[in-house]
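These are the structures in question, set out in turn.
Each reported figure results from applying straightforward, stated rules to the coordinates on display, with no laboratory input. Predicted model only: the values in this text are computed from it and were never measured.
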Structure I
Amino acid sequence: MLSINKDGIELLGRIKISVNAIKYGLIGIIAASIDLGLFYISFYGFELSALLSHSISVPTSAVFSFVCNAWLNFKKTDKIIPRFLGFSIVIILGYILGIFIIAAVEKLTNFDGGVGKIISVPIVVLFQYFVNSRVVFRD
């Protein structure tokens, strides 16, 4: 049913989760906490707009995520500038996707930007993992 080895975890003999995906997820949880924490402090605490709050929280959590993934997860410290630029492009695309989701939630529902932010995070994380693991941090 559950097999754990040096390559990752295998569930039911079919679902394989790599060690890198697990580490990416753990780093992502911390980065998402930084992102959401800064967003909520600036949006609710300082009453900044959802867009400005998103613009503060995303870059801060992105730098944290890049450093941790480059050094601790994928162990790719070569080509650091090109990797950071590629990672930044992925972050920008995720940032834009997040803006669209936040705006859609605000416009199409009675919910505010905080709810839109929560909805956007898992969608953006999946998109960014797919691109980063296959492009930015590949050999």
Structure II
Amino acid sequence: MPMERVEPDVSIRIDDDAHEFHPGDSVSGTVVLKYREPWDVRYLDVVAGWRTEGRGDQNSSAEATQRLFRKGENVSPLMERGFRLRLPVMPWTYYGTYIKLHWIIGVYVKPMRGFESQFELPIIVHPRPEEFAKRR
């Protein structure tokens, strides 16, 4: 009998409504999980990371990770957990003609039984104007 694919409903609320950050900033917010019944989790991680798209090889990196639930923890049908991740000083968000670099805050959750779910929220990471002027 095939396993029924039932995934938790995952969402992210970021404390900064603009979703724009500077290198070295902290990103804080809340992960909200909704499920039809209590369940046991293998892991739930929040990640600040980036990925490229466009010409050439695709690259990605998880720059900061926070584990919100550990293996075997029981999760109630509606659960909220706060997080705080520090962004690195580079790379910055970039939207060029041939290549783009996107930043995301992602939530990756794996129940003890079932399939991994993920939710990603785009953010922008750019230098303060005075930092950018120093590099010219």
Structure III
Amino acid sequence: MTDGIFNIITNLKNRCLDKEESIQKEYMLSPAEYNALLALAPVDTFNCNELSKKMNLSVSRSSRILDKLIKNGYLKEIKNKEDRRVLNVKLTDKGTDIRNKIRNKLDECEKDILSKLQKSELYLLEDTLNKISSVFISN
């Protein structure tokens, strides 16, 4: 083996990041907006605290991201009936549409990769990636 495993993983990560960056540019989204749209489920209502936890960001950072997504028409505000200080948000039709387009592009990329593997290779790859992932989780 000429490349170390860590170098291979780094190379794959960089290629995935390149793909994500091209999608972000296509839809004129910042990395944070892109990640927020993917983190939000189309049918659910979220508040800033929930998004902060899901994205591992501060509440103030999440709030700025939500504000920009609202301004661009990807999210709509929903007043919280129990606590007026809490702002809930939900994806708009425009937000759901762009989220679906992003997901479709990511799914196409994955299908392209998987189409080059035989079923036995796919199972072996998935098993190996899960083992590698568990090493990182336990360390």
Report task. Tell me which of I, II, III gives 13.7 when you compute Kirkwood radius over Cα pairs in Å, for residues 42-113 alone. Result -> I
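Which one of I, II, III has volume of the Cα convex hull per residue in Å³, as calculated from the coordinates, equal to 154? Before the final figure, lay out the partial values.
Numbers: I: 120; II: 129; III: 154.
Checking each candidate, the match is III.
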